[in-house]
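*Asks:* There are structures below to look over.
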Structure P
Amino acid sequence: MRKVILYAAVIAVIGFGILQFKPKAPLYHSQSYVFGTLVDISIYGETDERARAVTNLILQDFQHLHHRFHAWKTDTSGHASELGQLNEAFAKGTSPIEVQADLANIIRDATALSVKSNGLFNPAIGHLVSAWGFQRDEFSAVQINQEAINNLVQAAPRMTDIVLNKSNVYSKNSSVKLDLGGYAKGYALDLALQRLRQEKIKHALVNIGGNIIALGQHGQKPWRVGIQHPRAPTAIATLDLADGWAIGTSGDYQRYFFKEKQRYCHIIDPRTGYPVQHTQSVTVLIPPQSAHQIQAGVLSDVATKPIFIASPENKNQMAKKFGIEYLMVIDEKSNILISKKLAKNLHWQQPDVQFSTFE
């Protein structure tokens, strides 16, 4: 009997050892530079060869979008992008031009979102973005032209100035210049999720410059992501991102310049023509959306902009317009205001973090 027990114990030890040293499922990770920002793609549970092939498909999709919807760069032959050609037509006040179906849908959805935001999300202010020097790859201080800024504000370009008849488009206002910088990253996230599902990938995480969407999970745990500290090169907090959820942050810490000790960021208030200075960052967490709604990726990118621009007392009301229940705002003095639902999901990186909650 002792021999049997001893033998069984040996088998148990061997079995435990096998479980302990079982090879981990593979995690493939890739970094690239698209949309003027860093793109991270992680795929779990696939061979490197398979993960690399799918990652390349996603990056090809991203590059295609980047070249088509670039607001100011020309292609290798010197021709304007598809979006650039549309903006040229708006400026000339010519007759309607035809655009591809996906761009027509983007204009339609962006207009609806702009109306919902009371015009604070406004991709039609490309001329203002350019006047502040943010249609460049590198950002340095510009000469602030008060008269030019006032004229652009008075011209009042709005998304509702764009007339869309199926795939034919024209603008009633020649000052409209589309810049999809506040929309394209989220749109790309939704396309990436669609591509991953088409390719039968079960688990992946896509990060485009801080806008992130999750598919499945990382092994036995959800994907864990960090929220950038707006004044430090580290995360202020982390959270678990469930399947189909997206998170987006808009901040004043990536695209900005200093002039006379004042920070000017790329998020411009269409009402004043000036960059917003009362907010450091806004983060939203978005659950999966139904098939016929605007998807989580786009919402994670778009919703942060009007919340960022809205006055401090109106930020929560603006979030509610977009159905946002998970929200964090860091103001110009580094005060943190957070929704109760998001507060329950955060893992602060410092134990002494002080914050208030929205009512």
Structure Q
Amino acid sequence: MTNSPITTQNKEKPMYSDRGQLGIIACDSAREFAELVVKHLKKMYRRDNNETRFKYIKSTETMFANGEIKTTLDEPVRGSDVYVIQLVDDPLSTRSVNDNLMSLTTTINAAYNSDVSNITAVIPQFPYSRQERRKGRESLTAAMVATFMEECGMQRVLTIDIHAEAIGGFFHRARLDNLHASYSLMKAMRTRNLINETTVMVAPDVGSAETARYYSRELETDMALIVKERDYSQASTVVDTRLVGDVTNKDVIIVDDMIATGGTLLAACKRLKEFGAHTIHVFVTFAFFNGDAVEKIDAAFKEGIIHSITGTNGVWRGAAFSEKHEWYHEVDISQVFAKTIYRINHMKSISKILDV
């Protein structure tokens, strides 16, 4: 008996859910990153022999003279499973985090008003993630951002190595999926031959101890921890720094979620050198380099205090930055997001991706 047309079709193309055609919309500050995600998705759908299931949706952002922002979708998206990609901290433009947050939310709302089936915000950097708890009479801004995005019509958020996992509880209708850059960063460590019998994973403070412990376990290295004793009668005052573990003549790797101004990191590196560290390499998900961080790191590199910093393209810096600053290396995490988007559109489990 011959196969029915339906059976033959199912053999050629995978079954899909009713989430609709997958559509990617890139905000202006995420165009380059989104193009990498799209490149990976095209390969996946080409492999499925179903490239029509996926499209890159064109959009236009308008910034008015008074700073207001408007987003217009340039083609129909009705019924699509839409993913809006944005990098809210963009060092290559004059746009602020607030500008890019408004760009994100106006794009989400434009998609919502265009009758899409689902909207997911793909934001490697979650804005205001360091304002997730109140210490006095101050705003809980991370919660405000979550509410704002929900009210614009979004149902899901994809981010990576979020600064505070408690932020997931600020969403009342949408869900937050927190990916991890650990696999990509560990691959880079191995590729550069930084893992050997003298390697020690160091947590620069107690808050990053769990991260360092994870890398130490996965890469089978020793671990050390810097403990700071503070004088709480004075603002931001450290009176003593102690080291738990041994770094004498060791090759140190510091792993953290971000570098902001770099002050805390460089202080830790100087202390590790005093404790006898041989080399110090830093791996972070977000190399923000706020203020004069780059100048301070340049000086520390020349002094031999720090040997390299590796960040991901979750903060897009471009090839010119690495060429100008030889201490900086960049790891691509676009494939992690592409795989996750693909599996969500197919209604498949993403737990393995979340756990890496």
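Values quoted throughout were computed directly from the atomic coordinates according to the rules given, and no laboratory measurement underlies them. Because the structure is a prediction, the values reported are computed rather than measured. Cβ atoms are built from the backbone, for glycine too; each structure is taken alone.
*Asks:* To test your reading of the models, identify which of P, Q gives 16.2, 55 for Rg and Dmax of the Cα atoms in Å, for residues 113-200 alone when calculated. Mind dumping the intermediate values first?
*Replies:* On the way: P: 16.2, 55; Q: 17.3, 57.
Corresponding structure: P.
*Asks:* When percent of Cα pairs over 20 Å apart, for residues 49-216 alone is calculated for each of the structures P, Q, which structure yields the highest value?
*Replies:* Q
*Asks:* Right, here's the next one. For which of the structures P, Q does the calculation of distance in nm of label points 7 Å out along Cα→Cβ at positions 57 and 193 return 4.8?
*Replies:* Working: P: 1.8; Q: 4.8.
Only one of P, Q returns 4.8 for distance in nm of label points 7 Å out along Cα→Cβ at positions 57 and 193, namely Q.
*Asks:* Out of P, Q, choose the structure whose coordinates give FRET efficiency 1/(1 + (r/R0)^6) of positions 249 and 289 (r between Cβ atoms, R0 = 35 Å, to 0.05) equal to 0.95 when calculated. All intermediate terms of the calculation are to be shown ahead of the outcome.
*Replies:* Details: P: 0.95; Q: 0.70.
Derived from P, not from the others.
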